[in-house]
Structure P
Amino acid sequence: MSTYYGNTGVTTHIHGSKNLYLQPPAARFGTAALPTRLRQLIPQEEFDYQTLHSYLQGYDYPRDKITDLLRKGVIIRVKKGLYVFGELYRRRPVSREVLANLMYGPSYISMEYALQHYGLIPEAVETITSVTCGRSRNFVTPLGSFTYRKIPLQAFCTGMDLLRPEEGQPFLMATPEKALADKLVSDRGAGIRNEKELSIYLNESLRIPHGELAHLRSSRIAEIARSYRSRRVMLLSRVVECEYTNADGDT
């Protein structure tokens, strides 16, 4: 399976041993139990229906095989067309970040979940929050909740990064600057009109630790502000620049 994110130029490949697709079940699985061989053939924990079905093509009723695998807990359906291995068959923890990218696209992780990932907010965030240039959506799954907020296409194509964990598959996440800008734009009821009100919002509502803003790049935020055409995000670039100047003066 390949997941392509439009103008981002990023394609994430998720695949197995394609040379085995056309062989009959006996040749592919031998005498070993189907769950064991399936686990050997699919290297990743997260996979789609196309990947799963490709290894079951030689069976008379592959859909029935999938139903049986679900019933026995060998695989778990996250949503229609998206699966993970059951706990007893996993080689590593399931990546909810990877699932967030695969579940609904084009999208990448941003806002609260990304801010927590970067240590910019202290609270634990259970819901995986993402942005998309498609419709806003919410999914409640056996592996948690996933939300997607629609933003303009030009803003969507700005400020994302491909993160590569030591184990598992890479996933797309907003940069720290973009995650904060996305969150700021999404909070339409915050009533921010000037830099003072924005500073109060950042300190009291988001509870960003003192000094953390100085690590962000105001030039990146200004670029994001132009892509959003957002006065509020441009205010953020000024606040960050001020924080950086003050921090530099204290050293």
Structure Q
Amino acid sequence: MNYGASELKYAKPVADELVVNPEFRRWVLSQTKFAARAVGARLLHEEMLRARSKTAKFWWRSHYSEKCTCPGCRGQEADLLAIFEDAAGERFALHVEVKHPGDSFKVDGHQAEAYPIRARCWAGDAPEKVLGHSDATTMLLCSASRLGDYEQHRGHFGSVLTFETVAGQFPGVYGHGEVAEIAERETIAGSLIEVFDTSQGLPPIPEWQVEFNKQMIAHHCTSEAQKAAAMKALDARDRSAFDAIVYTTI
């Protein structure tokens, strides 16, 4: 599975819920500096899709600038971009970096620090295929189990939201939401638990994450062997083995 497919599993359910659920939309915006403008804010997803090329499948995915060479735009993109219009007719944007549990920020990279630069760049001077807007903010959407790993990068984002928090507040987003266009995963044998190197020292899976992780097994695991191996790791609360089985392929 490539990065894009892994990311899609976590980004698309959120994007879809933003479209169909006004309560979810308000809640997400309440986690940002736009909380006071959340009530009555309209998601401009249809307008965003019309502004993109005819080959674009999603209104929200992989927005970037082809011309700007500033540090925020050069070689960078927004995983999920949502543009809203508030009750006063003012437009604002939410740039979201989606980090699936198996992904990391490059130690010497500039991905995180580019987000606020790009958000400021596009506010008032958006790329040709991005709807114009006058203000913007950024968000990191990731797993709670990786917050410690992302500590040095989190400060570049206006807010941080975890998959676990989303699932806790709105169970249908990841628990029952339909996820499309996921790359076919290869079977992972149950013996992977025994051979996987658990020397990473990851903490055990806490009890409050068990139900959420069961949902992740349902979304990620396509073979019975993979499901059985993942459940065995979950029953043992073995975070290292669980992440290796559910979030990577062999």
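Only the coordinates and a few stated rules stand behind these numbers; no lab work does. Note that this is a predicted model, so its numbers are computed, not measured. Cβ atoms are built from the backbone, for glycine too; each structure is taken alone.
When Cα extents along the principal axes in Å, for residues 85-156 alone is computed for each of P, Q, the one that comes out at 43, 28, 18 is P. Figure out for me which of the structures P, Q the number 7, 30, 35, 20, 8, 1 belongs to, where P(r) over Cα pairs in 10 Å bins from 0, in percent was derived from the coordinates. Source structure for this number: Q. Largest in distance in nm of label points 7 Å out along Cα→Cβ at positions 77 and 117 among the labelled structures P, Q is structure P. Taking FRET efficiency 1/(1 + (r/R0)^6) of positions 125 and 149 (r between Cβ atoms, R0 = 41 Å, to 0.05) as the criterion, which structure among P, Q has the greatest value? When FRET efficiency 1/(1 + (r/R0)^6) of positions 125 and 149 (r between Cβ atoms, R0 = 41 Å, to 0.05) is calculated for P, Q, structure P comes out on top. Out of P, Q, which structure matches 18 when relative contact order in percent (Cα under 8 Å, 6 or more apart) is calculated? For relative contact order in percent (Cα under 8 Å, 6 or more apart), the value 18 is produced by structure Q.
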